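Pasting the structures here.
Please treat every number below as a calculation from the coordinates, not as lab data. Just so it is clear, the structure is predicted and the values come from calculations on it, not from any experiment. Cβ atoms are built from the backbone, for glycine too; each structure is taken alone.
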Structure 1
Amino acid sequence: MIKISDAVREIIYQDIVALQALQQNLLNLSSYADKILKKVEAKGLKDVKKGSVVAALSRVAVDIRRAPQYVPRLVIESIIIKLGLCTVAFRNNAKNIELIRKVKEQCNVAESSFFTVTIGVNEISIVADEEYLDSIVNLFSVKPKSIFTHLVGLTVTVNPKVAANPNMVHTMHSALAVKRINIVEMISARPELTFVIEKKQMKPAIEAFQGFMK
């Protein structure tokens with residue numbers, strides 16, 4: 001059994017939309033109390049009055065409003081657009097790891113080309129110019145786990161002074177999420193982030209980021 005205030009705090013910190021609204025004094029405490037009342041009762045294993053939840057929300061709000069903004073001020077220095085990309089994913093195993101060491105050289109990738117490799121726990125993902133797709137697939141000689149073509153890379157450079165601030169990536173993700181833009185791959189090289197998306201979504205993605213341009 002936990003205190004009502006602790007239960008309310010736990011619930012609100014798991015609801016990022018409500019958390020931001022509470023911090024900006026936009027959350028209707030009475031309506032939100034109705035929404036979470038059953039959850040609070042379940043956590044406390046006892047009947048709870050709505051007024052007690054509203055009071056707990058008010059106390060939590062005081063602490064939240066003293067904290068830094070959860071959506072920080074983002075300053076984008078530049079956006080570089082790279083057309084004609086593809087992604088290829090293979091299983092992560094010893095043989096494919098060995099091939100990764102050779103793929104860039106054997107595919108004769110130019111220095112000016114876009115070519116990145118991410119080695120995950122289960123997969124190896126390659127993002128490259130589409131002109132190298134056939135060469136990559138032929139070199140591995142096994143069926144890829146996935147292939148995506150007709151992609152665009154948006155490389156966003158943020159102000160170095162704010163690059164390390166909490167929730168910067170969340171802010172950019174949120175800007176794309178509002179426009180229902182699917183992120184196929186994301187490549188990080190601070191203070192740069194490259195979002196690989198479908199070409200047909202390039203225009204709304206750029207519009208989403210333009211509001212953050214200095």
Structure 2
Amino acid sequence: MEILIDREKIDIEDAKLHNLEEMLLKIMSEKINPKNVITAVKLNGEFYSEKFPHDASRVPIREVKKLEINTMSSEDMAWYFLIKSGDHLDQMVENARMVSELFRVSEESEANEKYAEFVESLRLFWQMVNEVQTILNLDLRTIAFQEGTVEDRVQKLSGLMDQMIKVQEEEDWVMLADLLNYELIPLLQEWKEIINLLKGRRAN
């Protein structure tokens with residue numbers, strides 16, 4: 001068996017291992033820096049990802065001929081998110097417009113389905129922003145943006161998300177469409193500027 005981590009060959013005792021999951025756990029505990037995260041896994045030359053939880057336990061160790069693992073430090077991962085998040089925000093803006101229009105034409109079933117997907121992407125974006133803030137030790141209260149600070153925009157987005165939840169619970173679809181179109185979209189567009197501002201801090 002050949003095992004490479006970030007293109008460097010390693011040796012590991014595999015006599016007591018029965019499947020790929022056990023192998024990956026052993027590698028993570030013994031060979032990978034705890035501050036790093038796994039970004040890609042190749043099994044026998046093909047990219048591998050679990051379709052279900054613990055799917056790797058179904059791959060017998062005898063079938064593992066070559067295992068390639070790529071990692072990245074948490075800090076580099078945070079910067080990578082900032083670099084890539086502009087395109088993600090553009091897509092979220094387009095999705096918000098689409099959902100807003102669906103609510104306006106009374107396509108409630110489709111609108112609610114697309115809205116649920118949109119909210120999940122918004123939640124993941126917000127989660128990543130919080131993680132980046134922690135990893136990079138960013139004090140958003142001290143980073144100026146327009147006439148306030150980035151922290152002001154954090155609070156505004158958080159408050160708007162709470163308001164959207166309340167309006168959805170009340171099934172006021174016209175109001176929800178207005179919030180998406182006139183409140184959230186401009187705020188997401190501001191976050192593109194904020195992301196660029198944060199990326200500039202690395203250059204400095």
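If you rank structures 1, 2 by distance in nm of label points 7 Å out along Cα→Cβ at positions 43 and 123, which sits at the top with the largest value?
Max of distance in nm of label points 7 Å out along Cα→Cβ at positions 43 and 123: 1.
When mean count of other Cβ atoms within 10 Å over residues 115-122 is computed for each of 1, 2, which one produces 12.0?
Traced to structure 1.
Hey, distance in nm of label points 7 Å out along Cα→Cβ at positions 75 and 179 derived from one of 1, 2 reads 3.9; which structure?
2
Can you tell which of 1, 2 yields 9.5 when mean projected area of the Cα convex hull in nm², for residues 59-146 alone is derived from it?
Of the options listed, only 1 reproduces it.
Can you say which of 1, 2 returns 5.9 when distance in nm of label points 7 Å out along Cα→Cβ at positions 3 and 99 is computed?
1
Taking distance in nm of label points 7 Å out along Cα→Cβ at positions 11 and 27 from the coordinates of each of 1, 2, which one would give 1.8?
Corresponding structure: 2.
Just checking, which of 1, 2 has the largest value of mean projected area of the Cα convex hull in nm²?
If we compare mean projected area of the Cα convex hull in nm² over 1, 2, the biggest value is for 1.
Looking just at distance in nm of label points 7 Å out along Cα→Cβ at positions 107 and 139, which of the labels 1, 2 belongs to the structure with the highest value?
Going through 1, 2 one by one, distance in nm of label points 7 Å out along Cα→Cβ at positions 107 and 139 peaks for structure 2.
When distance in nm of label points 7 Å out along Cα→Cβ at positions 51 and 83 is calculated for each of the structures 1, 2, which structure yields the highest value?
Greatest value across 1, 2: structure 1.
The value -19500 for helix-only ellipticity at 222 nm (-39500 (n - 2.57) for each DSSP H run of 4 or more, over all residues; to 500) was derived from one model only; which of 1, 2 is it?
Value -19500 for helix-only ellipticity at 222 nm (-39500 (n - 2.57) for each DSSP H run of 4 or more, over all residues; to 500) corresponds to 2 out of 1, 2.
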